Structure P
Amino acid sequence: MTNLYDLIIIGAGPAGMTAAIYAARRKIKFLIISMDLGGQMGWSSDVENYPGIPDLAGIELVKKFDEHMKEYKIEVKSEEVLKLEKKARICVVKTRKKVYESKAIIIASGKSPRKLNVLGEEKYLGKGINYCATCDAPLQKGKTVVVVGSANSGLDACLFLSNYVKKIYLLDIAPKIVGEPYLRDKILKNKKISFIGSSKIKEVLGNKFVNGLKYEKDNKINTLKVDSVFVEIGLMNKSDFTNVRKNRWGEIMIFRSTITNEENYTNIPGIFAAGDCTDIPAKQIIAAAGEGCKAALASFDYINKWK
């Protein structure tokens, strides 16, 4: 079975990239598949709690992870995973391009942005509707934008965008900013940012590109003139391709092996999981990297016993 991999890693966020580095050092035959290098790590404006790197933009931290992978000549296959299943003892991964077989799998697929589901959102996707501030902020120089959602990701987006734009409206259905206090304080001190609470987006407006939106506040419909809309209302798990056991939020449930006492097992032998796609409560970059390490070590033990 010359085309059989020892390990396939699905996802290239901090969990997947860490697992890949460990796999390269173990000198096993492995593959990493992802449509998005860096994952959510690249969306953060400033990462201030990663040990050894006290203050760095998320996209720069992605570059450091990528540089580390390149030292081991690790390449990421940019393919969308459609299905993962277990056939006898073989794990089969189907993408839009190819079918791969492996002894073990690490699912580190992360999460995807939750959408507004309002009129105009799909129409203006890529034409003013954005889900990644760090990706698109440089294109907004001197413009007026709106960020929807005042949890940490929304506040992070506002702070990053403030380096480029003229004006930011922060809208949320909640009456007050719901993010962490240290981020909230930064928002309130920033003269470019205005918070509009108790508001619900009704429609995204535009011609060829976004030029405004309608929102409801106090039972009245208001119109706001903006050049872009940044949607920051939460994330959904990107694990629909697998039937491993999940909780009610769609997060992959991970277990401890009764034999090796290692974690990051799923309910299907040979399939492991790590990072934000799992039910681990701490959704942090450092936590995801640690989970990627643990999943890699657990998978190595499984692979060593594979015959």
Structure Q
Amino acid sequence: MVNLGIDLNGLSLKNPVMTASGTFGFGEEYEDFINIDDLGGIVVKGTTLHHREGNPYPRMAETPSGMLNAVGLQNKGVDYFISDIYPRIKHYKTGIFVNVSGSTIEDYIATAEKINELEHIPGIELNISCPNVKEGGMAFGVHCPSAVAVTEAVRKVYKKHLMVKLSPNVTDVTEIAKGVEGVGADSVSLINTLLGMAINVEKRKPALSTITGGLSGPCVKPVAVRMVWQVFNAVKIPIVGMGGIMNAYDAIEFMLAGATAVQIGTANFIDPTVTIKVIDGIKDYMTRHNISDVNELIGGMIIE
């Protein structure tokens, strides 16, 4: 028997495998493939204060070893989530996180306040990669003062687990991580997508309607592992690592770099059962290496 349970700064999860926002719907879409209760946690798709249509098509494009997306946070708003989605998923026996997005600090505050009232939602993931409309469209998460400001504002109204999702499109990710830790973040998740683009050379047109989009998949994993390791050496709060995880070895690599838990994203589109395979693979690895507690893996990289 091996222990897969982890402690995410006071929040207990049955194992370290979670799903990434925007890749797993609200969980119910995957019920035909896996038992949702077997997962450590799920992060439901990005939720905003008001209804959003998202960006025009095309908004997804396949790239070598990855994909670009510019969906644009399409969702029906937090009130719809509370009235129509929450009643259908609140029975899951797993950690349910809502990814919260916004264009102003006031949007974030209002959305977080509403979700704070939901008994079976133990945490939110604060998506600070959204454009800050009051600062000319610069993402909250690429500027330390704005990342700190939105985290601090939400912390004042949100009383449960506050996970802050960090952008990789920065010069020094540790500066942002330390900043949000200092104003009350319970954990950080990283990385969000890298900014990328692709061009259809036959048509001489961009592959995405927005020209640029978020790059995810195996191609970003080395960057993500590096950033997790850097943040692990800079903060004391737990890290949830993500970026190109396709199998158990990838997940273990993130944990050895310092992640307490991991999120699986793009791989869900390829294999809807991948999360369960990763959980089983971690168990197998621990058995083969005589590791009884998964927490021994966290930050366990050996540097000689």
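Quick notes on this structure:
- Among P, Q, structure where mean count of other Cβ atoms within 10 Å over residues 154-161 as derived comes to 17.5: Q
- Between structures P, Q, the greatest calculated value of FRET efficiency 1/(1 + (r/R0)^6) of positions 34 and 130 (r between Cβ atoms, R0 = 30 Å, to 0.05) is seen in P.
- Answer label among P, Q for the case where mean count of other Cβ atoms within 10 Å over residues 122-129, calculated from the coordinates, equals 16.2: P
- Which entry (P, Q) yields the derived value 66, 39, 33 for Cα extents along the principal axes in Å: P
Every number here is computed from the coordinates shown, using simple stated rules; none is lab data. Nothing here was measured: the structure is a model prediction, and the numbers come from that model. Cβ atoms are built from the backbone, for glycine too; each structure is taken alone.
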